[in-house]
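Pasting the structures in now, so scroll down.
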Structure 1
């Protein structure tokens, strides 16, 4: 039995609707009626990394990060394939660079999307404490 099951349907054109459990996600390869697959992957990566970052912080005895925001951007090559991803992580808590680097390192070990991506496509990460 599978751990994850999805169903993706396209009635016409390049837009599709994916059923993921009880949730529906609209994706459009042209980016006209929804985000394109590359944008969804970048957002999914950030959405996985953020809770991994919080868990990594808790494992380093930093339970109260306050608000955390990941601003992600990515580069595409000439074939529209993802070439690079960058995260700017803004943390409300006033943590020094060394502490933030330790949390990032732990989050990289926890984030399933980070583990699934080829190494050259893993996010380049900058952190900013006392950000809000």
Structure 2
């Protein structure tokens, strides 16, 4: 009895994996369809209908016919996301030059937030590098 239930459990895990993989593939294809700017609305609609009517055949044909384009669109999307992240990081980090650091320290000194000794220390650190 224990052996039968073990194999039933393994079979259940296998079918769950297959179901999960199929859902993942269908979602990936649908996302790719709507990200593709070269395909018109009718083409997208026909692919979606094809995926609904004969899902496994449609997915197989889509991956064979448009797989290279899927990769190119994904690489382009990742490149754009990386460049946007780099641009944001540069804008937040800013470029800190010794002159801007000394200017900031001078403003703090003028406002009374720091003493002359602290200003001299900040100025020396900025000039040192």
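Read the figures in this text as sums done on the coordinates, not as results from a lab. Please read all numbers here as calculations on a predicted model, not as lab measurements. Cβ atoms are built from the backbone, for glycine too; each structure is taken alone.
Taking Kirkwood radius over Cα pairs in Å as the criterion, the largest value within structures 1, 2 is that of 2. Taking FRET efficiency 1/(1 + (r/R0)^6) of positions 14 and 30 (r between Cβ atoms, R0 = 25 Å, to 0.05) as the measure, the highest value among 1, 2 is held by 1.
Which structure, out of 1, 2, was FRET efficiency 1/(1 + (r/R0)^6) of positions 62 and 110 (r between Cβ atoms, R0 = 35 Å, to 0.05) calculated from, if the result is 1.00? Corresponding structure: 1. To which of 1, 2 does the computed value 19.6 (mean count of other Cβ atoms within 10 Å over residues 46-53) belong? Matching structure: 1. Can you tell which of 1, 2 yields -10500 when helix-only ellipticity at 222 nm (-39500 (n - 2.57) for each DSSP H run of 4 or more, over all residues; to 500) is derived from it? The correct label is 1. Here relative contact order in percent (Cα under 8 Å, 6 or more apart) was derived from just one of the structures 1, 2, and that gives 20; the source is 1.
From which structure (1, 2) was distance in nm of label points 7 Å out along Cα→Cβ at positions 38 and 86 calculated, if the value obtained is 2.5?
Answer by label: 2.
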